[in-house]
Structure I
Amino acid sequence: MMAEISLSKQEIQRRLNTITIRPDGFSGRNYGISIKYYSKDEKQVSKRVDYEAEMTLKVNNGVGEISIDKKNVFFNQHEPDMMSEIVSDAISKSIYPVKTFINEKGISGNEILNHKEIVDRWNDQKSKLSEKYESEYFSDILKRIDDKIEQKAELEKGLRHDWFWNLFFHPKFVNYGPTREREIDLYLSIVPYKDPIKFAGIQRIEKIPTAYHSFVVDFRSEELLAPNYFNIKNNIKDGFLFMSLKVTFDMDLYHHFAMNTRACFEVFSKNEHDKKEIVERIDFTMYQINSDEYRNKVLDNKSPFISGGLVKLPPNKWGFDNFENLENDW
């Protein structure tokens with residue numbers, strides 16, 4: 001139960017605008033991730049990828065190091081069995097676990113700290129694949145993968161093609177000013193093997209915590225022109241395609257670390273009445289596995305959310321309006 005502590009509007013704003021990760025007592029977290037692809041307005045999934053991510057965090061002398069492991073990858077709800085899936089799974093088993101730096105604001109510089117381990121794991125995976133599949137064509141594929149993995153800079157660039165990476169390290173703890181929202185860019189890899197695309201939009205932090213031990217950061221992009229890739233992919237020769245992105249980040253109240261993330265990316269056209277007609281949609285869901293850790297957690301007095309996100313004014317001894325509604329209207 002939250003303590004009845006009175007904070008001024010200015011103090012709540014200051015705390016919200018200076019949020020950082022709180023690593024004390026935090027060691028790691030496990031997530032389930034699902035990426036679902038839809039065509040047009042169909043409710044049936046045309047393609048999906050599911051996996052689990054295991055994360056551990058260490059802080060030494062003020063420097064944060066995070067290890068991310070990806071495992072139990074399923075394609076369309078089955079284990080890898082097609083050639084492309086098997087190779088993709090082998091690459092994933094080589095790259096992960098990957099270690100990188102993370103700062104107090106939850107941002108990574110994208111530097112891989114365990115590159116040699118990754119190369120060694122890939123050599124092991126490559127050996128297994130070479131024994132199972134023998135052809136000149138397949139050897140060429142492995143050689144191209146070799147070149148990417150052995151070059152640390154290329155591998156670091158490749159991590160930016162991952163939605164999980166894009167969304168997990170997106171800046172959420174920024175200065176939102178007095179209105180709790182600001183313009184910001186979110187970069188997301190929506191075209192395969194290409195650099196992430198910039199989505200300009202508005203990001204907002206909610207001051208009132210949820211009933212499930214989190215606070216919410218919400219991103220909404222502008223409607224943008226979609227890259228020509230989507231015209232070609234969907235065989236649309238005339239007219240423009242547009243795209244938009246919505247992301248909701250749930251961060252826990254105690255360590256300010258990711259709990260759940262939901263993203264919806266849409267590509268659409270507009271008819272003569274300016275009504276959206278969906279061409280394709282991708283839904284990304286990341287949820288924390290086992291959230292029982294919050295059951296007996298108590299907020300400390302320095303939390304931005306200790307007052308429930310509301311300004312509580314003492315009764316006015318003269319009987320005048322204490323302007324509580326005005327103080328909370330932001």
Structure II
Amino acid sequence: MAVLVPVLVAGWIWWRESDTGARWRFEDAMDSFCGGLLAHREGPLFEGLPVGTMLENDRRLRQDAWACGLQSRRLQVVVARLREGEEERVARVVPDFRGKRSPAPVGGGWQGSSDGDLTVIVVGCRNSEDRIAVSVNSYRSREEQDEHRLGGWADSDLFWARFATATAVEAAGRWDCEPRAGEALTALPPVPAAEPVGQADGACAGLPFARDRRLDTVHETPPGGGGLMEGCTVTSADFDGAYVFRARFGLAAAQRSGGDFTGRSGDAGADGSWLWGSARCPGDAVRSTFTGYLPPEARTAPDGRATGERFGPPAFRAFAERAVARHGCTDLKLPPTGR
């Protein structure tokens with residue numbers, strides 16, 4: 001017995017103090033934290049979470065949805081299964097893109113977007129109509145926020161995008177879903193800064209800028225597929241305000257109760273400065289949605305004369321029609337022409 005006690009004490013100290021013991025304790029905690037759905041080990045899609053990552057605020061949102069905090073009190077993760085027919089109801093537990101920047105696709109064959117504050121990945125299942133959604137938000141440090149406030153990707157954007165893709169695959173396995181996964185992300189696609197209207201080659205390409213020669217600058221989602229949202233913002237040095245066009249697909253369209261669609265209903269319509277429409281897109285259980293905001297300032301010349309709205313309605317139609325063509329959608333519904 002006298003020999004056994006020191007051995008047990010030494011074992012306890014090793015368990016508490018050694019790197020291996022710390023790793024074992026961390027992995028043991030992760031097996032149940034956030035429903036055991038998070039990717040935390042090193043793998044082909046993700047380098048793994050550091051041992052000692054802060055784990056807090058673990059909560060079950062509904063039967064197939066969990067939320068938890070990692071790394072800091074600000075960073076939040078949501079993992080949810082979207083069952084067939086429940087998209088609109090379950091999608092409400094996943095944060096919506098509401099920042100000033102248009103989300104950009106993450107690339108790599110994944111369906112997902114990031115705006116530097118929120119990253120969302122959605123993975124379909126080969127053996128069912130279910131989908132797995134993972135979101136990570138408020139992950140940038142204060143220093144990264146200051147450094148990238150005007151745009152560009154921070155190191156944490158790629159790290160947490162890789163975490164989200166790996167977690168989507170991990171959760172898919174737990175929920176008997178054969179995931180339609182993409183490739184390991186090695187970089188996020190470049191996001192262009194504001195550029196002249198004549199150089200638009202993404203979501204703003206093909207809009208009728210000639211209808212209003214005052215328009216000079218665009219900020220757009222880059223070309224390419226896989227994004228949950230596409231956006232085009234058009235501005236002018238001659239007036240305040242901006243034309244803002246948004247397209248939402250899949251999960252983002254199911255979240256139409258928030259953001260651009262607050263207080264708006266129906267497949268298409270117009271209300272004040274807002275226009276909206278919708279379409280059926282392949283693989284999506286809910287209609288994809290399109291919104292356009294037309295700034296009142298654009299209807300007035302610098303000398304105060306009323307000029308009327310020349311660009312907004314035809315630009316919104318062109319934006320929606322081009323998005324529909326890119327995604328292979330059908331049954332596009334828009335407000336009546338002449339609005």
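Have a look at I, II and say which one yields 54, 40, 28 for Cα extents along the principal axes in Å, for residues 142-285 alone, as calculated. Clearly, the read-out refers to II. Tell me which of I, II gives 41, 27, 16 when you compute semi-axes √(5λ) of the Cα gyration tensor in Å. Attributed to the structure labelled I.
Calculating volume of the Cα convex hull per residue in Å³, for residues 38-213 alone for structures I, II picks out I as the one with the greatest value. With respect to mean count of other Cβ atoms within 10 Å over residues 102-109, the largest value across structures I, II is given by II. Match the computed value 20 of relative contact order in percent (Cα under 8 Å, 6 or more apart) to one of the structures I, II, and report its label. Checking each candidate, the match is I.
Bear in mind that the values in this text are calculations on the coordinates, not laboratory data. Keep in mind that this is a model prediction, so the values were computed, not measured. Cβ atoms are built from the backbone, for glycine too; each structure is taken alone.
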